[in-house]
Structure I
Amino acid sequence: MTRHATIIGTGRYVPETIHTNDMLKQQIDPDLARVVDSFQASSGILERRLAPRDWAASDIALLAAQDALQAAGITPEQVDMILLGTDTPDYITPATSTVLQHKLGAVNAGTYDIGCACASFPTGIASAAGLLATNPWMNTILVVGVYMMSKLADPTDVTSFFYSDGASAAVIAPDTKPGYLSSAYLADGAFSQHWGLYAGGTFEPASVAAVEAGRTNVRLLQRYPPDVNHDNWPLLVRTLAERGGFEVEDIDLLIFSQVRLPSIEIAMERLGMPMEKTHWIMEHWGYTGSACIGMCLDDAIDQGRVKSGDLVTLVGSGVGYNYAGVALRMP
């Protein structure tokens, strides 16, 4: 009997501390306050959330994982594999997924990290589907996305506007009916020097000089052409439809990276889909990178936007440049 992957529970963690755009203006150069207004207009972000400063990414991930396991009716001991997507890990090594595994008490689980930024969550779901299809002994896979870039940013840099903390999780299990339908990926490493955290790895190990120059903080070096998402999000959706054997018009809900509401509007227009068929959370939760796709899905489920049998697509894009998408039939 064919084993199909299905989401049986989702969860999220949204920190309580709210950091508004007006608060951000107080910590940056006053001459750049107008840039905050410009970012607000071009993104739709009104505020962001900050986790406690003595927490690490694994602490945020833990709360989202526990929320998803509770929703699925699964105990940590039943988890066979943890796939954790992030570009804000606790450490360069060891993997943050191992730290989460220990904190969660998932004593029977293997783990690995996925490092493709905002594309990590759909990549994790597709990876879980492949693992379930090829490993009959696996029954429960926990996919987690977590983002804590606020701790790796210079708070006086205006690009801190985008960095909000959060985590999301989904429990994937086998089913006789198709849940996971298709996947699609793209990448363009020509953009690898546009936005990133460029010191602290093997290219430039951390040093006093790197710290003093701010190179151990995340930096925007070049703006991306807007069409990196406006063109490729619709392309991935159409690819998912072709590979999944459905029409774009059949999709009940489309979820994209939660970084710019105007980009979502453009993508939906190019797909010929009404805005009623998408969902967004960035206005109050900011940009949460590797976590945002799962957070948006979980919020849509909580709001009754997702029903049993609905066809949902998740498309994420992140620095690098990475793209990943999955199509799902919800249980």
Structure II
Amino acid sequence: MSENKIQLVSIVGPTASGKTALSINLAKKFDGEIVSADSMQIYKGMDIATAKPSVKEQAGIKHHLIDFLEPQESFSVAQYCELAHAIIKDISDRGKLPILVGGTGLYVDSLINNITFSQCSNDEGLREELYSLYLENGVEYLIDMLSKFDSPMAEKLSVEKNVKRIIRAIEIYKVTGVTMTQHNLNSRNVESPYDVVKIGITATDRQFLYDRINRRVDLMIENGLVEEAKAALKLVFSNTSSMAIGHKELLPYFEGNATLEQCVENLKMQTRRYAKRQLTWFNKDKNINWFNIDEIDCKELVLKASLLIKKELFNE
């Protein structure tokens, strides 16, 4: 490990896998602070839908980059990386261990790999125009548009169908004349400032994970998700925050077009699909050390993760 680099722990995995619990236990063991890498937990008023850790759940551990943005505000990966880099450096400078935790793969990879983003490639007007085209014609229309000048990225994003990323890929090319594929290749020439140990949480039995997701959704309903979603109807959402799973799935119930039970089942299905997309993303990274939550309990997970951190970061 390089003495000039910042030591960092990264914990990733699909939703409902137990990232928050593990991160808090590790933060207690290693005098750490947690930096969220969740693109929806940044927003206020979406606590239950985004499974944002409560003050009690945070257990006195300092959490960064959660609950600081109004839903009507857009937020980019470039903005995230700028804030997260500064926060991680500050945590390290104070002699504490920064622990990056979250399921937004784009945030995690862009931060750790030190992807650079040119601010001159932003065009809010074009972005709004592309989003309108998406609403009118669907995501396949944008993918077809992107494929005309960046087919590798179009092929990649056609699997994820992340509308925000597709729009961003088109925007970058239209403004700079450089494709996102080439931009990413150029950016990866910049060395990462981190010595990082990557920990992933998953399950060998996919149904085990899906059952956890279903139970989490049931618990969200018990804890007031319906009331939170109803209150959110009065708010204005940005293109970014409107992507969140948890509120929009209940809209048919509020409009009288579906029962609550039907909407809850759809919410469970959409969350399971999201978990599958997360796993597809993270499985591409061969440097992640995976632990299976259907094979070990929480206590053993913390122990094994701790031993890995001591070995990889502290040579113990």
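Taken together, the values in this text are just the output of simple stated rules run on the coordinates, not laboratory data. In this text the structure is predicted, and so the values were computed from the model without any measurement. Cβ atoms are built from the backbone, for glycine too; each structure is taken alone.
Taking 0.45 as the value of FRET efficiency 1/(1 + (r/R0)^6) of positions 67 and 243 (r between Cβ atoms, R0 = 30 Å, to 0.05) derived from one of the structures shown (I, II), identify that structure.
This value belongs to structure I.
Assuming -16000 is helix-only ellipticity at 222 nm (-39500 (n - 2.57) for each DSSP H run of 4 or more, over all residues; to 500) as calculated from a single structure, say which of I, II it is.
II
If log10 I(q)/I(0) by the Debye sum over Cα atoms at q = 0.14 Å⁻¹, for residues 227-306 alone computes to -0.71, which of I, II did it come from?
Clearly, the read-out refers to II.
Tell me which structure, out of I, II, gives 138 once volume of the Cα convex hull per residue in Å³ is calculated. Don't skip to the end; give the middle numbers.
Working: I: 129; II: 138.
For volume of the Cα convex hull per residue in Å³, the value 138 is produced by structure II.
For structures I, II, calculate FRET efficiency 1/(1 + (r/R0)^6) of positions 27 and 91 (r between Cβ atoms, R0 = 30 Å, to 0.05) and state which one comes out highest.
Numbers: I: 0.65; II: 1.00.
Result for FRET efficiency 1/(1 + (r/R0)^6) of positions 27 and 91 (r between Cβ atoms, R0 = 30 Å, to 0.05) over I, II: largest is II.
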